[in-house]
Every structure is written in structure tokens, then in C-alpha cells.
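Next come the structures, one after another.
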Structure 1
Amino acid sequence: MQRPHMHVVLTCSTALLLAVLTGCAGTAAADTQKPTTPRGVTAQAGSATSVHVMWERATDNKAITGYEIYREGRKVGSVPAAKRMTDVDGLAAATAYTFTVRARDGAGNLSRPSAAARVTTPAPAPSDTEAPTAPVKLRATAGGSRTATLSWGGSTDDVSVTSYDIYQEDARIHSVPGARTTARLSGLRPGTVYTFTVRARDASEKSSPDSNAVDLTTASVPGAPASTAPTGLRTSLSAEGGESVVELSWDQPDTGGVIPAYQLFLDGKLTTTIVWGGTPPKGRATYRLTLDDPPGTRYSLKIRAKLPDGTWGDFSAQRTVALPG
């Protein structure tokens, strides 16, 4: 007796696992391409027990999602794609180390290890009790639209300066060894105002006060709109009846129309919107900010204008103030 034929019908919705065989549904091609190898890896001792590792941005056919840091081939940390530096702590003093970095993409592909960066931590300072003096005469020169070079006068310390840390809006973005008094910055945005300061650091991780702040505007790319950042921002401080008063003044940008308002940011957070009670001023504008925080409280300030089309313009350079006693 002949057995009847059995027919099995698979719909596309239930046969995704057989899509390649049936052809009724397509699948996205797997990402098997590795990111490029990070270049420019450097390692410098930040203290007798810590090392600061930095590298240049890697690329990928999709997107870089992070970086992994290795010491003697063993993974010791990872950072998101936006970061290209990290501190490795808990090391032994007067010891040689080797560091490499690998880039990672969204599919988990890892690049080849970078070239090795070698460093030797210094011996512990027997009695390092003083912080370094502040770097002096900080200068900045734009190298086109995406790079800048900083230079400064060196600091002194009761033992030795091990590194200089470069800050942009109070965030450390770069470090160089203590024997250097210049730094080259890359990855900047075209047509953007930056404010830089430098601090010296010694082997006991004591940091100096800030250097003078320096403003730098990178060149715009061809065809880009003109900057809408307020310029010449200045601050003065006074104490009145237990409160601190910050007087701000700045040159208004040329926006082709009236600027009805400004936003004031403290430590990167919107604090107030400045709206003129009558006709907006022309030329240089001023504002009086009252704060009741304890004396010595430190703030960074920056502003941006509301443009005639209703959008917000570019940020001014940043200013840092410490409230008076």
C-alpha cells in the first residue's frame, strides 16, 4: 500500500531560520570586518603607582564602540569610543610595564593590538609634601580647523614634575611628560571656540593650580557659516551682604538681527536664561549674577545667544571664577 505524500508549508514568518535556503526572507550580512589598529599609543607614569595611556582614534566599516587596554597582553580596562585615554592604577613603583590598545566594534570584532608602549614607574618620593607651581604664559596656536599646539612655561616642585595635564572646560583631555612644555591636540571641531588650561602634576599625584586660561578658535571649513559665539567674555567678582556678585560682560556676535536672549551655563549646566526687559542692547552686553554659595566655590561660566531664527548659537569661551570671601 502506497503511503500518501506529506506536504509541509513554511511561511516566511515561521521560516526565518531557513531563509537562506528558501529565499523567502533576507538576512543582514554579518559584520566580520575588524576595526583598524589604534595608532600613536603612549604611556607615561603619572605617579609611582599609576600610568596614563593615550592613543589615536581607530576606524571601522560600521562604528567603533570602545577600546580595550592591555598590560603585558592581559586586559586591564576598557573605555567607550568617545574616550582615548585612561589611567591604570595599582602598579608597582620602579617597575617596567608594556601597554597595548585594541579597538572594538558593535559586533564584538577586535582590532589587532597596537604597537607596544613601554614605561617605567618612578621610585616613590620619600617626602613629597608640596604641589607643583602653576604653569605660566600658556599660549595656543591653531593648526587649521582640527588641531592646535599649546606651549607654556615650566613648573617647579619640591621633588619633580612628572607630567602636565591639559584641560578643556575643566575636563582633562591630554597629558604630556614632565620634561615637555608643549602639546599637540587633534580631533578638534572646525570653527569652534576652545578654552584651555594646564596643570602640573608630581609623583605623589599632587596637582598645581591652573595656568592662565587661553582661548583659541579653530578655522572654519570652506562654506561653513560664520561663528555665532559671543566673544571677549570677562568677569569681575565682589561680595555684597553675604552674597557673591559676578559681573559678566561680552561682545555680541553679528547674527544679522536682534539677539533677544542668552543662556548662561555654570559648570556645563544651564543656570538661567537672560532676557532683556526692554530693547536688547547693542554692542557690548552685561549681566549681573548673584550667588550664595560658600566663599571659594569654583565655577566655570559660558554663554550662548538666541539667534533670530529661534535656535541657539555657538558657545563663548569659558571663564572660571572662585567666589570671594
Structure 2
Amino acid sequence: MPRGNLFVSKLAVVPSVIETTSHVEPTCAFEFWRSTALARFGDVDPQHPRAPFSAKRLTVAQPDWILTHTVSSPVGLNFRTRHIDRNARDMVVIGVGIDGIGYQQQGERGTQLGGGDVSILSRGLPFVAGTRSAYEEIRLAVPRETIETRIGRVEAFAGGCVGEPSTSAEFRAFMRKLAASVAWMTESEAQVAIDGALHLLGCLVRDTDEPSGTEVSQAMAVSLARAHIVRRMHDPNLDPRAIHVALGISRAQLYRAFAETGGVAAAIRDVRLDLAYRRLTSPRDDKLKVATIAYGCGFTDIPTFNRAFRRRFHLSPRDVRASRA
């Protein structure tokens, strides 16, 4: 039976598993999720410990690929060297962000993540990743040899994003249809669909413009800095100095990288404000005070937060919350 551009069958289908916290006491939901669904993903922490936690994930697995579709409260992952299973296949994970504000960093590459981004990570190397808001994502994990045969060298893009949201629409649409129908496919049908996804990813990688010379260095500085900002935005001590020290790049290089977009301090402020807006409009955080949300986003002075919020969104925080209600 056709479904979009993909086809499902009434024959024996690929095995799938649904994991959820819906049956767990709210006070135990995060620990349950950390010890089950995220048990293989290194050190895991909740991004907002006082907020309620919920999550649901569909997993469809075959010997040469694993597809997951996750809707979850925010979490942070730190996948260290000791977490790498040297006896397992080196898997590369292609992520499709549907909704949320997140980050990832692997080696010398990192990026801020949002809805529409297509990201790549290697399970054979340490990385940090996570979201600062509730998120939805689709992930496809395939062996490194498959990626390197069909797409290119993993180190060329692991830790970063491929393409721009404006150029990856076809791949993202395909992945959403795949996630919605793969659990009803036969093994052969699913393999054809996975091959189609890898073909579209290869086209996306080839269409990505690669800057050269100093532009690569500047783009990498911006990418790493934005990932670090999202990861550490809750820390009130985060400032340009903390970023250039943490990333090991000069202050001058960091300032040049953000010169055309308003500066590093403005980037930190705007990321914090965007998260505050998102939390103020989320039913998950209805019971939290505006000040609690502001502090959780790294602000230390509520009048300053209110003024900055109004300048960016032309509404006060309380007006934004009231408009959602």
C-alpha cells in the first residue's frame, strides 16, 4: 500500500520497539529514561532538573542500520572515551532535527542545532550533545564503512551539520516519511528506503558549498562557539573570555567570527532569550515562575532580562505567557 513516496506491505515487517515514560511515576521518569533508552549514550543529565520529564522513542533496527524517532524533554549527553565499545561496529549517526534548541561537538567541529538541521556524529569518537528545550528528532545510524563508501570520509563532517535547512528540505521530508512508515515495511522494502535516504544524503553533501582558506577557520570558530553557548547558556559566568579559553582560540579570532552578526555577547544573550521564549510558551513549564525560567537560562538580573526580552520580542515575558494561555 503506498504511503507518500514510500511503500508498506502486509507481509512480515521489520521488528520495532516503542519506549516511553508514560507509565512511570513523574518523579522517576528521568532516571527510568537514563537507565533504559539512554543507557548506551554515556553520561546523561537533565537540562532542567526541576521541570517534569517525559519521553517517547520508536526504534526500528536491522543488522546494518538503526532508525529512531524521539520526542523528549531536554537532556545532555557526554559520550567519553570510556563509553566507546571497541568490540562493536563503528556506527555513524545522521540526525534530522524536527523541533528544539540543541548543540553537538565532536573533535574540532561543533554546531548549534535547531529544527531543520541535518547533523552527523560518529559513535567511534567522544562527543558532547544535547538540547536545552523539549525536542523531536529522527536519527539513522549506519556503519562507518557504509558512509565512507557512499558519502565520504566521516572526519570531514562529524560533529557538524550538512547543508542548510533551505537546501535539505527533500532529505528531511523523506526521513519524516520513512520514520512514519518504516515499522510497517518488510526487510527488503526498508532496505530500499534506507538506500534512498543515503542517496539523498550524498546529494546533500555534494551540494554543500565548502569555503576555503581562512573562511573555513572562521566558520569553524562560529560553529564551535555557538555549540558551546547553547551547551553552557545556563551558566551566568559564560562570556566571550570563557568561550575563547574553553575552545582554545584567540579572543581576536572569536570577535572577528561574530563581527558581522552583532558580536559574541549578543549571540549569548539572543540564545538565552530564545530559550526563555520557548520555555514561556511551553505547557511543560506552566508552573514555573518567569524569574525561575530567566535564571535557568543564565540571566542573573530580572529587570535586565525583562528589558532585553521586550527589545527582542516586542512583548514582556508575562505577556508572552498570557498570550499562549
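For which of the structures 1, 2 does the calculation of Rg and Dmax of the Cα atoms in Å return 27.1, 108?
The structure behind it is 1.
Among the shown structures 1, 2, from which was the value 16 of relative contact order in percent (Cα under 8 Å, 6 or more apart) calculated?
Structure 2 accounts for this read-out.
Still on this structure: Given 3.5 as the derived value for distance in nm of label points 7 Å out along Cα→Cβ at positions 138 and 314, which of the supplied structures 1, 2 does it correspond to?
2
Next question. Tell me which structure, out of 1, 2, gives 0 once helix-only ellipticity at 222 nm (-39500 (n - 2.57) for each DSSP H run of 4 or more, over all residues; to 500) is calculated.
The value was obtained from structure 1.
Values quoted throughout were computed directly from the atomic coordinates according to the rules given, and no laboratory measurement underlies them. Keep in mind the model is a prediction, meaning the values are calculated, not measured. Cβ atoms are built from the backbone, for glycine too; each structure is taken alone.
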